[in-house]
Structure 1
Amino acid sequence: MAIQRETIPKAATSDLVIERELDAPVKKVWEAWTNPRKMKRWWGPKIFTAPVVKIDLRVGGKYLACMRDPQGKDYWSTGVYKEIVPMKRIVATDSFADEKGNVVPGSHYGMSDDFPLEMLLTVDFEGEGNRTKLVLRHDGMPNGEQAQMARQGWNESLDKLAELLRG
C-alpha cells in the first residue's frame, strides 16, 4: 500500500530570494557559512542567539542549528546538503527539527499546519576582490505572514553576518 504525501500547491508557496552585497572577500563569507563557531555568531534574527550549530559539510552531510529567543525558547532546524561547490554554492534541504535533529512539523513551533516539512535553501556566493554578492533562495515558503516573518528573520540574520564580517 503506497503512502501519499500531500504537497502544497505552488500557488500557496513562494520562493524567498534575498540578495546582499557584503564588504568581505568570498573566502571570509564562505567561512562564516561553513564554520559552526562563526555561524553561531550571526545565525538567527537580531534578538536571537545560536547556542548550537553543527555542520557536516559534505554532500549527504547534515546540519543542525538552534536559535534561542530572549525568553529562552529554542527553535531547531536541520537539513541535508545536496550540493556544495566551495566558495560558490551551498544547496541544502531545510526543516524544523527537535534537538536531536529529527524533522518535526512547523506546528511544533506554533507555525500553521500548511508549513511544509521540507524546503530547499540555496546560497550562491560571487566574489570580486573584497566584496561578495550573496544570493539566498529559500524555496517552498508558505505565502502570507509566515513568508514575511521568514524574510524579516533572514534579513536580520544577514545584517548580523554583515556586522560580523566588518568586525
Structure 2
Amino acid sequence: MAAPGKVEEILNDFAERMSGLMIDHYQRHLVELELTLPQAQALRILRRGPVTTGRLAETLGISAPALTQLTDRLARKDLIERRPSEGDRRCVIVALTAKGTAVVDEFRARRREAFCDALGGLSEPQREQVFNALELVVGALDRNKRGATVGLPEVSKETGKSVRV
C-alpha cells in the first residue's frame, strides 16, 4: 500500500478532478432540463424504485414541506407520480414516470460519455484497468455499510467535523 500522504494526495486529486468533470456535466444537463440539483437527486434516488415521501425526504435530508414543493414541481413536469400506499393510505408513494426514467437514463448515458471521453487518451488495456479498479472500489464501498473507509475520517452530521471511526 502506498504511503498515507500519497494515498491522500491521490484521493484528493481524483475527487477534485472527478467532481469537476461531473459537476460541469450535471450543471449543463440540469440547465437544459430546467431542474434543480435536489430535483435531480430525487430522480436519481427514485430510479432505484418507488419510495415513500418520508423515506425520500430523509434520504435527501429535507423537511416534509420542502419535499412537497419538490415533488409538486417534478409532478408538474410529468417526471414523477404520487399514489397512496396500499397498506397505509396515509402514506404516499413516489415513483418515476416513463419520462422521469428516460431523464435519469439520459443523465447516466451522458455521464458515461463524459467519463469515457476523459479516459480517451488511455489505451484499451489501461481503460480496462481503470474500470476493474472502479469496480473494486464500488464493491468495497457497498460492503462498508456505514460509508466510512478504514483510516479515513467520517464527518459528524451534528458538528460537521471529522471524527475517526
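Every number here is computed from the coordinates shown, using simple stated rules; none is lab data. Bear in mind that the values here come from a model prediction, so they are computed numbers and not experimental data.
Out of 1, 2, which one gives 16 for relative contact order in percent (Cα under 8 Å, 6 or more apart) as computed from the coordinates?
Values: 1: 29; 2: 16.
Answer for the origin of the read-out: 2.
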Among the shown structures 1, 2, from which was the value 14.6 of Kirkwood radius over Cα pairs in Å, for residues 83-138 alone calculated?
-> 2
Rg/Rh (Cα atoms, Kirkwood Rh), for residues 59-106 alone - structure with the largest value, from 1, 2 = 1
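Suppose you compute helix-only ellipticity at 222 nm (-39500 (n - 2.57) for each DSSP H run of 4 or more, over all residues; to 500) for every structure in 1, 2: which one lands on -20500?
Values: 1: -6500; 2: -20500.
So the calculation was done on 2.
Tell me which of 1, 2 gives 55, 37, 26 when you compute Cα extents along the principal axes in Å. Intermediate results must be reported in sequence, preceding the final value.
On the way: 1: 55, 34, 30; 2: 55, 37, 26.
It must be structure 2, since only it matches.
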